[in-house]
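S.K.: Structures for review follow.
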Structure I
Amino acid sequence: MLHAQTATPPGSPDKMREDLMGIEREIGRANLECDFAYFNKIEADDFVFTDAAGNVTTKKEDLAGEKDCRKFNGTYNLDQSEVRLYGHVAVVTARVTMDGTNREGKPVHRQSRFTDVFVWRDGAWQVVAGHSSRIAEPR
C-alpha cells in the first residue's frame, strides 16, 4: 500500500523529538490501560513487533490480544531515551520502568529497553517496527 509522505514532518528537530516522546508516553499509558484504540491509531498497517525471544507479532495479531489484556495498576516511566531523526523516519530508544502491583497484590518492579521505528505518513507519525527486551533483575 502506498502512503502519502512528505520529506520531513513539520517543526524543528527538537519539536519532533518532543512529539515522539509524547507518543511513547501515550504508548505506555495505553499498555497500562489496555487502550487498543490507541494502538490501532498509532501502529501502521505493516507494523511488526519482535520480542526478546524472537517472536514476531503483526498489528492484526497485536490488536487481537485486546481480549486477553489485563489493566496494570502501576506506573510506566521512561528514561535514558534517545530520538534519532532521519528525514521522515525516526528511531526511538529508551528504558522503561514499571512499578505497581500484580493481580495477587504483590509488588512488581520491571525494567526493559525498547527500540521503536516511526515513519511520517499521511500527516502523522506511525510506528512500523518495535522491539523490547527485559532487563534482568540483579542477583
Structure II
Amino acid sequence: MGENINPPLKISGISNNSKTFVLIMEDPNASVGVWVHWIIFNIPVKNKDLEIKENSIPKNSKLGINDFKKLKYEGPAPPSGTHRYFFKVYALNVKLNLSQGATKQQVEDKMRGHILDKAELIGVYSRYYFID
C-alpha cells in the first residue's frame, strides 16, 4: 500500500469570473457504487489557476466528509481489479455557504447554477493477485 498522500494537481486557464474551486475525487467502480475519496471546496482562485501540492490542501479551503467518514484524502486501495479514480474540478462564481464536513450531496446542491467551468482527470489503479 502507498503512503495515502494526495497527488499534486494543477489546472490552468480558468474562467475570469471564477471565485472558488471545488474538487471531488471518487471511484465509480467500487462494489457499493460511487465511493467518494476526497472533497475540497471554497478553494481560492489565484491567477486563474488551481494548484494543489502533494500531501496538502490549499490554504483557506474547506474539506468535505468522504465516504470513509473522514475529513481528508483517502487514496486508492481497491481489494482487487481495476478501478478508475475521477478528479473532478469545478470553477464557481461564488464561495459556498457550507461548513467544513459538508457531504458531497450538500456541496453539489450548493454548486448548482454556479458552475463556470469543469475539468476532469481520470487515474486508473489495478490490483491483481496471482496464486501459484
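S.K.: Work out the source of 9.2 here, i.e. which of I, II gives that when mean projected area of the Cα convex hull in nm² is computed.
M.R.: Numbers: I: 9.2; II: 8.4.
The correct label is I.
S.K.: Computing Kirkwood radius over Cα pairs in Å, for residues 51-98 alone gives 13.8 for which of I, II?
M.R.: I
S.K.: -7500 is what came out when helix-only ellipticity at 222 nm (-39500 (n - 2.57) for each DSSP H run of 4 or more, over all residues; to 500) was calculated for one structure; which of I, II is it?
M.R.: Here the read-out was taken from I.
S.K.: So distance in nm of label points 7 Å out along Cα→Cβ at positions 27 and 67, computed for just one structure, reads 2.6; which one of I, II is that? Intermediate results must be reported in sequence, preceding the final value.
M.R.: On the way: I: 2.6; II: 0.8.
Traced to structure I.
S.K.: I have 29 for relative contact order in percent (Cα under 8 Å, 6 or more apart), calculated from one of the structures I, II. Which structure is it?
M.R.: Of the options listed, only II reproduces it.
S.K.: Let me ask something else about it. Distance in nm of label points 7 Å out along Cα→Cβ at positions 43 and 75 computed as 1.7: which structure among I, II?
M.R.: II
Values in this text are rule-based calculations from the coordinates and carry no lab data. Please read all numbers here as calculations on a predicted model, not as lab measurements. Cβ atoms are built from the backbone, for glycine too; each structure is taken alone.
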